[in-house]
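Take a look at the structures below.
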Structure P
């Protein structure tokens, strides 16, 4: 993995934060019917794919309300039945409940991230607290929990290990969501959950609007000297769309570091973009998120205390591979000095190069990416703009990613243009295994747009389940700048590896072979879910893959072997910077979520500075990958006290990929083993058991240090 390219498993996060809900349907809302609302009956499309051509914004709210009503009725029927509790009439029955609510939620929460608008945002603000209340109605149902307890106590009589695993997860989830609390504490828990849902929605809205507001407009083409024609045309198109014809608009990406800075010759332009990026939602205006952060920190700490934990991080990590905050801080701390030392060494080298060309100027944070690119060109004799000419999007997709999928897993992806999509840029592919048997659908949504949040992620529209007879329908979302009409879509190599990263999440969903939805696909701990995605990144470097997809978009010539080798050797260049900005953000996440209950944080910016300084990762030239005010992973994104998971999972991925290389590389045998032992299993087994069975021994972190050039 590159921690410089975040990813989120969106629906799991959205559901964890919001599919907690039930309120009575307002009397003012007439009952919806299947005839006028496509959510109210199962989709007739292949694989149950959403009928996007029929879905309108006005369908969401009635579908949510009816879905909550139906779901609660189903749950009450399970809880109040007279028959003695059994696996079938309690646990399995719960797995079958809530079909309508699941259908609308999966579409809606995907679109709130990938193509939102004012109508969707209004519905989100309305339903988020209702959903929180709805799930509490289920988590805190005493009769229902009594039945779950009874099945749990008798679980030894079950013969199927997956059934036993499911019963244990249900019991644990109910306990972690308040089923064992007193009535008084349950009442307060409901209030906290509803408030959290409201605040995370507001954070998401403010971040989207604040990021859009701070997009940087330039009057002259010369201000963006250094950008290639594709990037310039994209900036001109963005300006035109924003009502600024004749100008050039640079939209901000989610992290602090902005990729465009590596190409811009003009220091003043670099400074404007950098300062806009790090100032997001921290300007005291209507988009400022600091008060929301304070509220969320306080609520999460209070909630953790209810469950007997000293802070929110301890509560979260108790159900992750890491186990405790200490384990996370030990892991991060064990590398921090090494990482800071490497970043300092990189800074010294860059400052020397900068001084030779700008003797009277001070080297600043906004200069880092540009100077690093100059040094990389000198050291490895290539530049990113030259590399991009060999990575045209469709070639990378068809001849690289899909080729890898066939070689490793024997699957084929065939485009379907007959299925409706939620945006014209989205493409749909049907996935088949080697025997022409259908596996599922893969949606590809790769282009940036103002209605999409930054970053990259995977999600499901339909989750695999043998119990429900469902095959998977997954989506990969990226934020590649869309060129002007007639121009090719050229990718940086970082974007190429991001494509492979997200596809790793995609096959984790597509290859799921589980009976029960709760245990299927990517429903695994956060510090395991990034393992398959980061594992797949390294296949972007495979010689056979590059030979097919790395061809000049104009001449068709293959990328020269010496350039391929330079890219490979340059992989560890700049890892001090990349590792430090990631570790700083992970430590910042932990610091916020280790705030004790009842502690008032008065100054958000001061807290951030002190946390970074205390842990030895404050660096004047390397800001955290995400500052507090726009850290969407940990406020609305479901990764609270979990951002460390990228590096934790990367250690698993690096070691597992080393195993593949030891056994012949990109072969069907290796792919089938990984598919069988990891990708198909969901959470039916303990994550570390899956890893060690595949690797053949316990984890060794040497491969991670080698991958990052930190040995």
Structure Q
């Protein structure tokens, strides 16, 4: 053996038997490519962003068979290449640190979005970032509602960061020292990535504009979501959570609203004038002279777009229930954090059970979750309008005026109106918004003089009813609104109302969290008995109608807690808050109760809380125009039995359509063809866009003042029928 051979063998033994992939590379050129700082950085960022995006998708709707996946990969590649191009001017260790931080931040951001999605069913944007602070009030409850699989997103993020760091350290050790290049050659090499990025951006934008890269069933086009990402769920499904936040920031800067989308894409969706129908005893005749005069004198294209849409809607006729409660008092109550747990056990909640089963009950009712469910759903009930997803509409537009809102309609009929809430305005600006809807007075917890804790969940609604009666009970006819508090989370710690009956429910085998919630629900049930007793004592019980709705399901309970109750009390269904095949989690009780009702009325149509106000206005035979309400009288034969949700999903007797992944899950033998589904989707998209445009432009203030200006009469006349 030669001396040279012995030296080589010695070196080989010293290095060990195992050799890495990089050690096996024979050419420096290939080695330089594999270890190149820019290529490693852009590849790592692209791969890690895409993995986080896909894992988030897996944890939510689980859909991987649409072009959105390809688009998200392209955007991940563009982001990875762009950031890496900027960073390649720095030392490798700096690139490594910044990339590791970026991967970690993106993973944490995705986790926060998942947290909000799991809680309220929507991703959070800039316009509703304050909702994140509300989650902060109930961190323990919020985290408890997540399962271990959701929490694994953080673990995956940590693993990705560590794998990247150690891989890059290993690769950098094998890399050759970079050679200095001449200026011209260096410039050319630096321009190549920019050229590739430009081509990728061009193709990406092409997929945004060309409709062949989207589902034929899609309610909102990719381009409209690009311009105005109001529907965060659809935007994230098509673009990913990273691009969504970019689009949301862009939207805040450009100020594009639903009005722009309406004018851009909805021209073909303009509602056609309804054909004249024969006049019957139930025909509701409205004089449009003042409205048409207003339209003739309006040059604002946005106002006229909404004008033309609303005036051409069909007028819901009267029916056999019209005037059933004419002249009676009305109390509307928001039941905070109440779902159908309230109606399945008469021993637990006897008052609610009685009111639901002896009144008008809506058997398939839903309270659609959104980014501000309590405040926005309150607004929806009082105005029968869809709220705007990317903002807390009740707060952002609290100074708007609505002449068609419930308080104003009853004001014009001589009713005493007022609104009550047993907490402060920490979360919602009710002191401004409710009077602007026509409430003659608003009484918060301070004005009511009720002792309260800084903890939002310490309020006893019985105190509110007792303190409020002096302000309205002796002023019939009255129309008043109560926003309750007692059943609200948190259910994690000992509190006055949650402790009152905790032992009772704990002994029945319920979990600690569920036992605290059920205790609060029993306290709320007793508060309702207090209200009924007050009405009876003043002789107004028979003369008073009470309408109640749940704003959303109890967020602070886990799905297992809720399903445990449903199974033990034979509800007939269970919930999964992240289901893509149903919206059972949003089923809530809605009822209208009056002690003189001869027999219960069960509404089996699919409804949402947007239908409550027009139903009430018909029952009271009020002077109103049904076209101004985007809900419909649920007792009318013209009511469409279908519940729409904020993300443009919907459910009816035949199945559930999940808008984010354009999937229809059937529950009957009847199937819809693609054209029918697309038509339904366009209708809901148009209706929500019209509502958002009306709110953003304070349309109803304009309309109310315009009708008054060109008044033929103060309000649209209705011809009396037999």
Structure R
């Protein structure tokens, strides 16, 4: 059977993968009123409590009404819907499918890994009203099994048949012609066989180490002399492409099939009974005590080594793997039945990304080229380095990625600072960046030119630790002053400070962003970058960098909201102001856009503000603890989630302020980790023209009828849907803002 287990003594298949696929479950959402799609009931939705008897503080922190892990799975359902949505191009649907699988890999490594660690430590979580680790793991397993059913179903029953009709196909090895099989056999012996290492499992050969996220074969063999059954493991080499292209076509064969059908070369003289693919996921949530570390860099290096051998938290198998083989795997890995996840179709759907990149433009979104911001038109690497600073002196500049170019704005700002002889110092926080980062290269060039360069490299950026360690060492070798972060805090703020000598005085230029200094993600994530030379903001950033690189305990900032110093308190005060204005009959409204919202003090304040009559509109892409529409509590609250071709990533905050609106942007979500456990910076944006740009983005998201989901009072999300017969055009956030940018709107 394609992509499942492979009994090699069976009759050859006579059809492609797409043609032999069985019908999947048809997605029937629980509520289809008015044509809306509603996410499945992953979380515990209806709170088993009398809301009239619960204080707002209790409601805002109750684990009964909100569970972070299940809320995250709800978000992944919304992403999976993009793969199910027939309005999206075929290869983009494949890409969304790969994204959901990659998301699940990270979820199991981080979140389930953390629960497994609690479980092993005997944590009962009795104070969380029954949310013990084993109970959460059972709920997660139930939700993920259903999600995987839809993943494999849409792939095998919709996407692959439709792609095959377009000439792009995943085909079974057995369906290749004799000539094509000979080519594959030659490829196997040249490119694969030399790097394979079959590992026997018997009393003399212990069960081998299985690396994280690796695709493996459980091979059943029969010794023809003794007629005894043998077992071996073969790892599919990750350094080779998962999908092997058939010459002169857009047909691909899974690499595991190429290996399976040539296993005889590895087990000469043995009878191969069957080969069963399996895949494991290891825990990435390891306990560490930064307070006891002598050297943070050494501690992170040790963690990376430990992570490689961390306990297994999930094993994925094909649904036709025999029980005897499953039991053997579970026994050898020390796992339970709860930890095994079966699927119909190929394992490791995150490997579908290369297929989504195949050069078939008509099966993808229309390509988008980020535009150069109007204020920076004409600038290039050949321009005088001082030109960009002259532009910023004329007034604050707001750039919007990926609609506007990162290369001709943020990247150019750092590169110009590195070349400009009048620039004396550059300071930057670096959380995540690309492997070939042009920003880091510019910082190195600046140091080589004798400028004072200081960079805070956050070594604790999850899954980017190794890359950040390499960049930290490279920067140090170039003479850059490198700090590794603060004990007990992650430095998540996105800030650059450039100090320039001008007319016998020093002037500070600042960039504050909502996204990382990463050109790759700047083409996919929606983020704002704010450029200014306002003295108060420059002074605040100087104080912030002194806090990051020295021993300053700065508590007062002129303009910036800085976590964990004053940010939460300032936000709570602004929410209280809106409450007072509403009660006094003055204009009041809060609009906030972010990635996630879970901070109990903020949530409680928003509930109270709603009760006071404040209109609250929240655009939260992922997890949201706050429930809208609870009678007498949050009837004035609306929660929207926008999912689409770009990842909504910017953080924008609007407060009506009695008719004198205030706008803020920066790196922090309204999450406890951002407000208490990370260094974050939020900046007020006071230029009316830039405020209009924020308002356009907020209004576009709030009125989205193509990519928008609205949270219901029970915690599920209902997709906004335009009735095709109503004569109303769909309005999607991303297409709307792309069109606006092309027309010259900033």
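Can you say which of P, Q, R returns 1.02 when Cα Rg over 2.2 N^0.38 Å is computed? Write down the numbers at each step before the final one.
Working: P: 0.93; Q: 1.12; R: 1.02.
Label of the originating structure: R.
Figure out for me which of the structures P, Q, R the number 92, 66, 36 belongs to, where Cα extents along the principal axes in Å, for residues 146-529 alone was derived from the coordinates. Walk me through the numbers before you get to the answer.
On the way: P: 74, 53, 44; Q: 92, 66, 36; R: 91, 55, 40.
This value belongs to structure Q.
All of the numbers you see were taken from the coordinates with simple rules; none came from a lab. Being a predicted model, the structure only gives us computed values, none of them experimental.
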